[in-house]
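None of the figures in this text is laboratory data; all of them are computed from the coordinates on show. These numbers were taken from a predicted model, which means no experiment stands behind them.
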Structure 1
Amino acid sequence: MTRTLLRLLATPVAVVVALVVLYWQVGEQTNSIAVSALAGGDATTAHAFSDNVITKVGEHLKLVGISALFVLLVGVPLGVVLTRTRSRLVSIPINALFNAGQAAPVIGVLVLLVSLFGIKSWVPYVGLVVYAVLPVMRNTVEGIRNVDPALIDAARGQGFSRGQVLLRVELPLAVPIILAGIRTSLVLLVGTATLATFINAGGLGDIINDGIKNQRNPVLLTGAVLAAVLAVTIDWLAGIAERYLSPKGLRGERTA
């Protein structure tokens, strides 16, 4: 119990320490140009600095949250489809498509989408979903295929239909592996969402890009550390969900 509690508290403590150190470092090194960059070009108001940073964090979370929702809506059903016997003919092109999506540089995918459709509000989400859906899809396939065939036969022996077997037996037992895939996709999304700045989609990438353009390390450090803190925090929360949303009998086999 004590060891589990320490594991749960270690990440929040590390995040708080990182934010305190960031605040101290930025405060020590920031000049008027850096303040203006962090304030989004408006350093005339007392709260412009914090307001702009909070806005960029909110934009980043929006990019990650909406993309993650569509990753779930696409990845889990596709994973289920790929485990059905009749779908083996379509499994090769589907896998090839999303393997290519993850293998290609995400900035290249975003630029390609912009060149085809222009700068639209939905373009960054499509690029991020294509890049991050593979872990969820693969883990759904792996989780369902790892279900003990004896349990499936027992369910069918009780008169369960194929749909009932899927919903009551296969998917619940596959939850731990599916959650692990979701956890991986979330961390991927936090990192790759910083590149959305290059197609005017906002987020913490704006702060990082401003730091590079203005050659101001405090600005660059602020964006990079906040992105890392978001990734670590989301991974921690996903780990807790992975632990406590798994079926009770499987919780002891996995840790957050």
Structure 2
Amino acid sequence: MKIDHLTPDDWVDRDTSWMQRLVRVLFSRPGRWWMRYRGYGHQPRVPAEGGFLLAPAPHGAFGDPFVFGLGQPRRQLRFMAKYQALEWPILGRLIRWGGGFPVHRGGTRSHAALAVAERVLESGDGIVIFMEGKLVLEHDGLGEPRNGLALLALRTGVPVVPAAAYGSKRARAYGSRWYRHWPKTTVVWGAPLQFERESEPSPERVAEVRDEIWAQVTLLFEQAKAIHFRPGGRPPAGTPLEQALPAPEEVRHAVG
């Protein structure tokens, strides 16, 4: 289905709450069981009201928005998806119903997606943006962050919620020992980050905020990986992060 005729208003005003409620009812518990999902870290996971940006990583599978949606079952989430994906016959319709709106990667056409995102945030919804900007399939680590989320955070002043997962990537990213990781997903949530609103932030300021957010995401990723490999198995979901993390010597023994 072609989507060229849809205006920014169509994307901003689109009601996706029914689809997200349906997914929660049908798939939240089975999804947690099948993916062996366990979450740790900051509570509440996301702000109770108002717009916010969810900055998860890594982006290693098309189902990643669902992975992080399992951790916060109450707020409505929107997300950017590549323009071509929204035109796919069946999956594209599901993406649109589920809260996706299009982005053209690179060039001036990507600015339209940022404008839609600003309006979505002003309406009070949350947006999931993977800072890597694309799927990273070559390895089990993080990719390189891009500037889009940092720019939105500065232009809107909404809180940024960092989060990271280990085990959610496609199995081939883990090499010959893929069976140790999938399906088995460990997610660590961080405290919201807040930045002063700027209508026209400089490129240097955007890069500074990008690096600050990414440093926190990287820390959470290392914590998720440490818990994932914790000797004796992962503690129950919701265990305080300080108690869930293994001692440094245990990490060296398990990973090294």
Which of 1, 2 yields -11500 [helix-only ellipticity at 222 nm (-39500 (n - 2.57) for each DSSP H run of 4 or more, over all residues; to 500), calculated] | 2
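Could you figure out which one of 1, 2 the value 142 for volume of the Cα convex hull per residue in Å³ was computed from?
Details: 1: 142; 2: 132.
Here the read-out was taken from 1.
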